[in-house]
Structures are given as structure tokens and as C-alpha cells.
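Given below, in the form of C-alpha cells, are the structures.
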Structure P
Amino acid sequence: MEKLKFERPVISKINAGVPDKFGMRTFINPVTQIDGIPVKDIIDQYGSPVYVISEKTLRSVYQEALHAFTTRYPKVQFAWSYKTNYLNAVCRIYHQEGSWAEVVSGFEYNKAIDNGVPGNKIIFNGPDKSAGDLKKAIENGSLIHIDHFDELYDCIQVAKDAGKKAKIAIRVNMDTGIYPQWDRFGCNYENGEAWDAINKIMPDESLELTGLHTHIGTYIMTPAAYAVATSKLAQLAVRIEKKYSHHIRYIDLGGGFASKNTLKGAYLPGTDTCPSFDDYAEAITGALNNSDIEYGHMPALFLETGRALIDDAGYLLGTVLANKRLANGRRSLIIDIGVNLLFTSFWYEHNIAPAQYHQNDYEDTTIYGPLCMNIDVIRAAIMFPSLNKGDHVVISRIGAYNMTQWLQFITYRPRVVLINMKGEVEVIREQETNETMNMLDVVPKHLKRS
């Protein structure tokens, strides 16, 4: 038997992808179509880059979430989180599905009214509600979630001036085992501030305490934390019943459910680690059902989840601008999608795939956007196939926040299209133009052309 030749061991630094005991995944399935519509056809007709939203996915994911909770608890109401994506077409799809509106500003409140949401089906959150905002919300019978004592005092005064009773809830922050603890918003449970606020509200004839609310954080991967939050709100509800013989109408667990995106620095992909709607529902409804709240006065369960409902429905299509070699020999790819259009790339390792079939020649690659900024990095490290100038790419799971936190910077913001239930493509937001950009500019007289 021939003696094997000695091979010197080599340690290679892994810069991209997720390793496992079988080695690196070296193939990315191309995304050539969305809901049956070829990616190339969408780009040819609507330009590059372009956002795409699948109405079919919006509705199916909403129904999946609703089913998870309503099969475990009889009174459940979702309220669409406007800050997650407040394009009118998107909001109206959720409202058609039965969702209320959850808003955090006067701007979002007005959008909800314009989208046909009755005032009594709007939940008004956030720390910045002007006297005018409060007046409108009180007159419309909206549910006002008090964030701090100064807002409480403003609400009392506005309600008295209007001669109407304000329907309010207290936002409560608490220790649920999630750190860092979100204590910026609302009144604290552990130090007694929340109970103090309740004792100021209950005797005031201009206020009606309708509910208790918490929002424990964002991208929460531990459903058990919601069980803790639910139990603590239920304990407050029991104390209110005991002291004031008053039964709150609802407990609002806010949002924060994770989507299947992968956070930067995560060892495993989000598709493997993200809890399901069933996981969240089991934790929340289990804690509510097992609470000491009187059976005949069990409150409705409100949920304001945004990201988990819409992320899977959103896509961002773009085009390769160039290939380059960096100083260290590393390959880089420049595409026409920048961080101004994909704000969540600062905390997610987004799935990005070619939109056409490609050669199996993968290489450790950095993918840059087109902006003249060094931080314009879509993926810092990914095993990616070689693409040519003019080839197309698809970035998926981008439905949440990218169309509200986007920036008009260096380039115009592009079109947003919806693939409707009939498989037709419709524009739901037009591309910005030089005219729209100049619309709000005011040029002083001494700078105008003579």
C-alpha cells in the first residue's frame, strides 16, 4: 500500500455564511419570480431598484397569526402597527382583514382616519401627543395609551375642556428577563409607578381606564418573556378589580415578535431560530387563562405586531452595477440598492439571491450599494456567485420598516408595486422625481434668477 503524502494543515478564517459540521453551503437558489411574475419583467416595466409587496403573503400570514391566537383565546384583536409600513394600500389590506390601527403620532393618526378606520378602532401610542392630537382622539373615541405623567395631566385637562370622557390605558414597562430592559416608555411596574398612575386615573371623572398595555421590546426571541408580561398586567387588573370594582376591557401585549430574518452576529439563521406564532400565542394566552382575573370579566387580548406580519411579504429588486477587487484581493459587488432603501441592513443579514441562473463559482464577497458613503454595505460577507453588470438580484424579507425609515439621499426613492390576489402588478407608490423633490423647497427672493 502506497504511503499517503503529508499535507500541511491550514486554518482558514470564515468570513461569510454559517458553518456547520458538514461545511459551508455553497449554493444559493435563484429567485426568478415572485407570485408567478418574472423578476426581469417587473424590473423591465417598473425600473430598478423597485420594491415588491405580495398581497397573497400579507393576507396568509395575517390569517396564520390570527388563527394561532383565536384558537387559544376567545377575544383577540390585532391592530396594525402603522410605523412598520404605512403605505395606504398595505394598511387597507390589513384593515380589510379585520385589523384595527395602532399609531404613534398625529401624522399616523390622520393616515388611519384617511384610510377609513373608525376613531374607536384606533390605538394611540407614543410619547409625543400634542393637545390637538389628544383632543381629536378623545372626540373620536380612540384608545389613548398614556406614556408618562405629563401626558396624563394634559389628557385630563383636554378631556375636561372638551366635556368628554377620555378612554385611556396605561403603558407599563417591566422586568421580563429581556435585557436591556425597555424602560424608556410607560410607567414602571416594579417601582410602583404604574400603580400610582392607576390611582390617579380611577377617581378622575374625565377619564375611563379601559386597558393595560406593554411593549417589552423588539425582535423578542423568547416567548416566555411575554408570559411574564401578561402575568404582571393580569396582576394589575386583579388589583384594580379588588380596589375599585372596575373591570378593564383589554390587555394589550404590543408587538416585538421576531421575523425569520437573521440578526447580525447570530450563529444560526432566523429561519431556524424564530419562534412561531403558535409559540407566542401559547405563552401569552396560557398566562392570561391561568391568571386570577374573574372568569366572567376576562379582557380582550390586543396585539400590535408588525414586523412578523409583513417582513415575508416584501422584496427589493435591484441590478448589478459593477464588480471590483478590494485591496486585499477580496471580491466586491456593487448594486443599485443602498442602505438608504434598505435601512434594516444595519441589523439584519438579509437574504440576497441572483434573479437568474448562474455558474456555481462562489466566492467570499462584500456587496455594496451605490451611495458615496463607506457605510453603504448591504452584506459585509457572503459566499456569492459571480454576476455580471446588468444582472438582477432579489433581497427578501424586507417588508417591515424599510418603506417608513427609508431616506431620500443621493438617489430618488423608487416605485413600490403590489402583486395583487389576481396575480396582477399594480403601482402603490410612484417613484420620486425632481419635481416632487423641489415641491417643498422655498427659494428666498434674493436667490431667485433675475
Structure Q
Amino acid sequence: MAKLKKALTLYGLTMIAVGSCIGSGIFLTPSSIAKELGSPSLMLFVWFIGGVVALTGALTFAELGGMFTGSGGVYVYLKKAYGDMVAFLYGWSIFTVITSGAIAALSLAFARYVDFLIPLGENGRLVVAILAIILVTLVNIKGVKIAELFASAFTTMKLLGILLIIVIGFASYFSWSSFTPDFSIQTTTSKSFAAALIGVLWSYGGWHHASYLAGEAINPQKTIPKAMMLGALVVTITYLLINLAYIFLLPIGEMADSKAVAADAISNIFGWGGLFIAVLIAISTFGTAGIYTLSAPRIYFAMARDGVFFDFLTKVHPVWRTPVNAILLQSAWAIVLLLFWGTFENLITYVVFMDWIFMTLAAASIFTFRKSMPDVERPYKTIGYPIIPLIFIVISIWFLVYTLVGKPDQAYAGLGLTAIGIVFYFVFKKTQKRKNIT
């Protein structure tokens, strides 16, 4: 039987971690955060807090990544710590909406920005979005090394585009800026700060996608932990610098009223700003859709191998050595979500609540493993243990409580989806038991 090919390098894994985080949000969400906070200093502070969450999470998951090097990442950590059901429910949420829905959303965003460059019309946008999913699917089926090159190329391009925005912002401030931002410390309500932080935390999500690919990484005990830490660090620095550039280019009031803050910021200086940002977001969304198509199928592959998902998902292509059926199933479901997007568009927001529950559980598993598996080799140990994991867990719990209280509809929808997953779990387990008997 063909096995997954170990071909992923540290650079490729780091670009996957970075590219999974940076989609279209950083070009759009700062306006809503400016509206909530109304202060440059508070804007930077809330993005800094998001970076703290990402870095403490990456430092925590790095130890787990060094201990468990099989495909699936977070799925494997949850399975080892809490058993099959919790791990299955994580994979179930990832497949049904979180990742498949994200691929559909990113592809639709890509099509919308292509439409900005070349008018397509409503039907044309839908066709382009579907073609984008098909293209990234083919790239990922053809081999993990090709997929790594794809992820690295598109992430590098988006980082270079962001660097240009940062350079323009700093040059404007120090050379020809027509206004001076007010960085004085201001106060805000806890509700506004919480609303802003939720958007920031969503923007930082994704650095753990590198862990899904541990089964195909070269020297995974070292490269997976390093990739997650480097990815979180690069994203934190990038987000802080680009938000500072926005602040240099736009007064806080204009930023709050903007529907496309990156385009408006660059257009203030150069007439081609809108076109540049459209191209940059198209590159960014297409690249991130490709990374999600690469990473998440490794979870379904691991689930099927454990007997809690469809058997045919264990198939590895004999030539390209990729989990071909897992990739195809995810892409097919993403296209279904895309076709019925009016119904499913809000569902992604709902299940992010569930994603954070599982991320918090995975981080907490480090305490379980320190007691139950003290002698297992740990190529990397979390710096500042137990404080670093506790920072991540405490902020994550705060986020979950706020979502449950402030957005109960979204939270209950996520819990309802999980309840459906429990039914499917027992169906798969029963089927597996029958096969073992026969």
C-alpha cells in the first residue's frame, strides 16, 4: 500500500503556517476594529494581544508537535488526550463547515476580486470560484512537493505585497504625511474591546495548519514545532506593521468608515492603489484556499485510518502519494457549500466557536501529557511552562464565554452541529465493529 511522501521542508511548512493565517481579513477588518476602538493606540494594542495569543498557542502546540508526528496534528493531540470521540468531533467540524466553508468563501472572494479586474457578472464569478477550487485541488493531488511550492510561492507574493504597503505607509509618515496620528492613550468599553479582539483572534487563526502535515514533513519532530512558532511570529510582526502603516496613511475616522481599508490607504497616495490591492487580495485568497486544500484532508485521512470516517479516505495515490480521496471529498463539499452559499454563509462564523473549543482543549492537553507521559521524548519543551499555555487557555476561555453570552445564536448553532456529529460518530464506530467481527 502506498504511503504519504515525506517531502515538506521547514520553509514550506512555515509558509503554510503563515499563508493559513493571512487571507483577505487583514486588508478589510482593520476598519471595523477602528470603528469599535476609535484610537490608533488601542488598535495596535488589540493586534498585539492577538499576537500574544498566537505566539503562546504556537509555543504550546510546538511541544505537542514534537511529541506526535503523525498526520492530523490537532486531531492526533485530541485523540491521545481525550479519546476517539473528541478527536472525531474536531475533524467533523473541520470537514462539514470550518475548512470546507473557508475554501468556498476564499474562492468566492478570489472570484470577486478577479471580477474587479475583469468584469465577470454573477454567473461568471460563480464559475471562476468553482474553477479556482478545481485548480487548487489538482495542484494538491499532484504531489505534496508541488503543493508546498504552490503554498510557498503564493505566501511569498502576498508577503511582498504587504511589505510594499508597509514601506509606503512608513515613507508617507516620515516624508510627506499630511497628518500626524494621535497615539495618546484612550479608554474604551470592555464590550468594544471584546468585539475588536474577536475579529483579531479570527485573523490570527491558522498557524497550526502546519501540524496537520506532520506525516509528510522531513524530520517532523523539529520542523513542525519550528514552523508553527516561526509562522506565528511572522504573522504577528506583519499584522502589527501593516496596521501601523494603515494608521500612517489614514486618519482613524476615515479608516472606520472605509469598506476596503487597504485599498483606500494606498489610493490616498497612489491612483493605482485600488487595482494593486485587488490583485494582492486575489493572490492572497487563492493561495490560502490552496493551503486549506492541502492541510485539512490529512485530518480526514487520519480519521478514516482510525475507523471513524469513510474507509475510502485512507487511499493514497500510488504515484503522487497524496490522500487523493480525502482531498477530492473536501473539494466536492466546498463546491456544494459554494453553490448554496446564501444558506451557509453565516455558518462559518457559527462554528468558529467550536474550533476555539477544540483549540483550547488541545492546548490543555499539554498538562495531561506532562503527567501521563513524562518519559516520552520531547524535542521541544514549551518555554515558560506552565505560564505560557495558561495565557493561551485563559484568553481562549474568555473568548468562548464572551461568544456564548454575546452571540448565543452562533454558539448554539455550533453546539448543534457537534450534536449531529456525535450521531455520526456512533454510526461509524458501529460499522467498524461489524467489520471487525466479520
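For the set P, Q, ranking by mean count of other Cβ atoms within 10 Å over residues 73-80 places Q highest.
In terms of FRET efficiency 1/(1 + (r/R0)^6) of positions 225 and 281 (r between Cβ atoms, R0 = 30 Å, to 0.05), which of structures P, Q is highest?
The structure with the largest value is P.
Quick check on the output: 17.4 is mean count of other Cβ atoms within 10 Å over residues 305-312, derived from one of P, Q. Which one produced it? It was calculated from structure Q.
If helix-only ellipticity at 222 nm (-39500 (n - 2.57) for each DSSP H run of 4 or more, over all residues; to 500) computes to -25000, which of P, Q did it come from? The value was obtained from structure Q.
A value of 16.8, 50 was derived for Rg and Dmax of the Cα atoms in Å, for residues 233-288 alone; which structure in P, Q was it taken from? The structure behind it is P. Looking across P, Q, the calculation of relative contact order in percent (Cα under 8 Å, 6 or more apart) that yields 19 traces back to P. Comparing mean projected area of the Cα convex hull in nm², for residues 41-128 alone across structures P, Q, the highest figure comes from Q. Computing FRET efficiency 1/(1 + (r/R0)^6) of positions 153 and 401 (r between Cβ atoms, R0 = 30 Å, to 0.05) across structures P, Q gives 0.15 for structure Q.
If Kirkwood radius over Cα pairs in Å computes to 24.3, which of P, Q did it come from?
Numbers: P: 24.3; Q: 22.1.
This value belongs to structure P.
A short reminder: the numbers here are calculations on the coordinates, not readings from a lab. All figures in this text were calculated on a predicted structure; none of them were measured in a lab. Cβ atoms are built from the backbone, for glycine too; each structure is taken alone.
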